[in-house]
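Next up: some structures, all given as structure tokens.
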Structure I
């Protein structure tokens, strides 16, 4: 059975933090791609409503690599309680799917 392709999302406070996490994950071949984008988040934290500029990172990988990706993000992430979540990518071109699989380490 072929493992599923997934996108894994996290957020950090700065572009520099996003670049550090993205490069670490790609260098370890836990994901084939990391996309960084500036966003604005409104969230509850410790009884307060906060509004902050953040950077979202979207990693493209496989469900098989997710446990190692999660562990690495948890070790390197600067947030006390980081958002780390993923979603299946059920419709991906054959060529892009192959590229993702070719650029991550097999489990």
Structure II
């Protein structure tokens, strides 16, 4: 959110890439999220090869160089911490929606 705030403080609107700069596959993201919940991906997710992209896919890594140059952006959390924040927020929201205090 700090990066979004910094972007809003600029004199002129512009586009920026904000990310960790880490290469993380969907599989890695999924495994980490399930591990943090104490669950097994294999018990809950069916992976169907027909949905995979044909051929070799390129590795995508957020290039935040422009944000760094313009307003000094540096990633403050790694992807595993981001997953934890997302899970915690979703769990809190579900707790509030259900009226259950766990």
Structure III
């Protein structure tokens, strides 16, 4: 499978890869940090995709793998406040998923 076409969701399912979700998440973080805009979000997304292509040639990346690369690239491009907010958002949603899991099980 070519990673440009698929990614693995948290539930284990394999779905078509769509970089617009990455761009949207980065842009939302930029809005919070005031460090970038839609154009810069697209540029960071392209860098993320380039790394995913190299790093995941033989397997499909998970959502977590993709988010890890986004964090790395935000830091690489010196968007430190954006990276901080992105990490905080990820952690908050991770805790929310844990709470929801406890409620349903």
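Here, each number is a calculation from the coordinates, and none is a lab measurement. None of these values were measured; they are calculated from a predicted model. Cβ atoms are built from the backbone, for glycine too; each structure is taken alone.
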Quiz item: Of the structures labelled I, II, III, which one yields 1.9 when distance in nm of label points 7 Å out along Cα→Cβ at positions 37 and 93 is computed from its coordinates?
Solution: I
Quiz item: If helix-only ellipticity at 222 nm (-39500 (n - 2.57) for each DSSP H run of 4 or more, over all residues; to 500) comes out at -9500 when worked out from the coordinates, which of I, II, III was used?
Solution: I
